[in-house]
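Quick heads-up: structures coming right below.
Read the figures in this text as sums done on the coordinates, not as results from a lab. As the structure is a prediction and not an experimental result, all values here were calculated from the model. Cβ atoms are built from the backbone, for glycine too; each structure is taken alone.
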Structure P
Amino acid sequence: MSITIYDIAKQAEVSIATVSRVFNDSGHVTAATRKRVLDVANQLGYHPRALAQSLARKKSKIITVIVPVISNYFFMEVLAGMQDKIAEYDYDLQIFNVKVAEDLLDQADHIIKRGWGEGYMAISVHLDDSSWEKLEKYDVPVVLLDEYYPGFSTISVDSIEGAYIATSHLLQQGYRSVGMICAKPDSKPVIDRVLGYRHAMQDSGIMVDPEMIVTGEDMERDGFTESNGYQAMTNLIRSDTPPEACFCASDIQALGAIKAMKDNNMRIPIIGFDDLEFSEYVGLSTMRQPMYDMGSLAIEKMVRQLEKTDTEPTHTIFTPDLVLRASSPDFAGISEESG
């Protein structure tokens with residue numbers, strides 16, 4: 001049996017009008033009364049969508065994007081794809097920047113509970129299944145990017161396979177000592193890319209040396225920064241057994257790693273992960289993620305849900321492509337992309 005505002009009004013011992021004012025943030029309601037109404041609503045499991053409280057209110061035609069760090073290059077590329085694609089539809093895009101250091105579930109719950117959109121897309125918001133399950137109760141369209149949960153439509157890149165391909169390429173060139181520059185160790189993309197690196201090493205019969213998997217001290221943007229790559233490569237170079245080649249968890253870190261090599265008069269083959277716009281111009285070999293296409297596809301999935309074309313979650317997993325440029329070793333017999 002569904003809970004209604006009548007049930008809340010009865011248990012909170014207030015009028016229906018008072019409950020409505022609390023949920024709509026309209027009219028004067030004392031702090032004590034507001035708290036009592038909200039406490040009862042939470043106890044009963046009632047979570048109103050603020051933009052749908054009044055039947056007379058029109059649909060917002062707004063799609064809300066929840067993103068941890070807008071300044072991250074990956075997010076900027078994905079958002080560009082979203083913004084270009086949404087221009088084809090009668091919807092607007094609004095972006096909420098959540099704080100990674102705080103409880104992501106609470107923040108996502110607050111945004112959806114307030115009803116600040118007809119549908120919601122989350123980029124690189126990583127929660128466990130039990131947390132995503134709690135958000136299913138709102139029964140609103142949700143699309144996840146760079147994350148997987150069976151109850152929502154998802155778009156992701158196979159980071160394990162991408163790291164495996166990059167590391168295997170270096171090993172196939174004859175390099176046996178291949179290092180890896182990761183980022184924040186508990187970041188989901190990093191966990192997957194380290195796993196792919198390990199699998200490639202093991203499948204080549206090489207024991208993984210934990211000291212060859214390094215990160216820098218800078219954990220801003222989860223460690224996906226130039227300074228992190230610079231610090232990590234500096235540590236590798238100055239170790240007792242420097243690597244013969246290196247796989248980086250991101251292009252932006254690879255950029256810092258290349259500078260570290262230059263500052264230390266050393267050069268080893270290096271492959272990044274992303275294929276950001278600058279990567280071609282600096283000759284960086286990389287694993288290409290279709291970031292723009294992911295953003296565009298996310299809008300398509302969302303619109304299909306909003307217009308009831310899709311009634312069940314759909315899941316898309318991209319396999320990144322190896323793009324070889326000047327930063328990687330001799331790759332005779334393999335087509336090279338100019339850059």
Structure Q
Amino acid sequence: MGTAQPQKNAAAAPLRDDRLRERVLRTLAIESKGLAALSAAIEAELGDAVENAITLIEGARGRVIVTGMGKSGHIGRKLAATFASTGTPALFLHAAEASHGDLGMVTPDDVLLAISWSGETSELGDIVHYAGRFAVPLVAITSNAESTLGRAADVALVLPRVEEACPNGLAPTTSTLMQLAIGDALAVALLERRGFSASDFRVFHPGGKLGARLLKVADIMHQEAEMPLVRLGTPMSEVLIEITGKRFGCCGVVDEAGKLAGIVTDGDLRRHMSSELLATPVEKVMTSSPFVVDPLELASAALGLMNRRPVPITVVFAVAEGKPVGILHIHDILRAGVV
């Protein structure tokens with residue numbers, strides 16, 4: 001008898017295996033209780049320590065050096081990445097490698113963030129000693145205030161002791177989730193204190209879906225000679241040549257000051273179709289005060305605005321101080337991977 005294979009693209013349905021469902025839901029319930037206990041502790045006895053840790057990290061001239069072993073080390077590696085990508089320079093220091101030369105990465109300008117549930121992880125001993133010897137500020141994430149790590153720390157974030165989701169009570173589950181949560185909370189609080197913006201975030205995330213979501217109109221719009229533009233007074237015969245040559249299916253119209261006065265679309269052409277159309281000046285055909293976007297607008301936001309128009313549009317001019325500085329087609333947004 002072979003193992004049953006899951007069906008691909010099966011319709012969404014609740015778990016049918018009662019025992020499996022009970023185990024999954026029990027795990028989530030236990031871990032939820034852990035997060036609730038952590039929140040309650042921050043509202044009470046842990047609040048001052050959290051604030052002190054944030055202030056200590058914010059004031060550091062160097063980096064946050066995150067360290068730990070085992071599952072705590074894996075959590076630490078993720079937290080170092082989160083700090084670094086949200087405006088707080090950070091790196092992960094493997095606790096075992098620290099004793100073999102990597103302690104040279106740590107300077108008194110840095111802040112050490114050491115993670116150990118028991119607070120007695122032997123591999124952290126040299127790091128704790130080094131921090132004390134060279135006056136490197138030490139923040140601990142532990143569940144034992146009286147542990148070696150807890151007593152050595154300048155700030156100890158003592159997490160409440162809770163039930164692990166593992167039925168044997170052995171595999172770090174709830175405990176590592178709480179370590180991750182308190183670390184994320186520190187990173188986000190620092191992000192807000194530093195005024196870290198979406199634009200700053202994009203600097204550290206130029207690739208992938210995150211980078212695409214933070215692209216601005218100016219990053220992907222067509223500019224200068226690529227824009228289909230004519231001046232007021234231009235006969236429609238020349239406007240049609242401009243529309244055909246630039247292939248956006250429309251044409252912007254500017255006044256003597258170079259400001260956008262209107263736009264000619266295929267809809268305008270249909271409405272004014274006649275034997276006299278080619279000789280008609282463009283201002284008689286164009287749509288005045290067209291919908292435009294700011295070049296600094298997020299491309300994703302521009303797409304939303306285009307789709308929410310009474311009649312959705314596929315092309316829009318980007319305008320700064322009244323003047324067209326670019327043109328954006330919906331296909332440009334899609335090609336950039338914004339959605």
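Just a few scattered comments:
- If semi-axes √(5λ) of the Cα gyration tensor in Å is computed and equals 59, 27, 16, the structure in P, Q: Q
- Structure responsible for 16, with relative contact order in percent (Cα under 8 Å, 6 or more apart) calculated and labels P, Q on offer: P
- Structure from which 1.0 was derived, distance in nm of label points 7 Å out along Cα→Cβ at positions 150 and 182, options P, Q: Q
- Parent structure of the calculated result 5.4, given that distance in nm of label points 7 Å out along Cα→Cβ at positions 126 and 302 is the read-out and P, Q the choices: Q
- Structure (P, Q) behind the derived value 5.3 of mean projected area of the Cα convex hull in nm², for residues 134-189 alone: P
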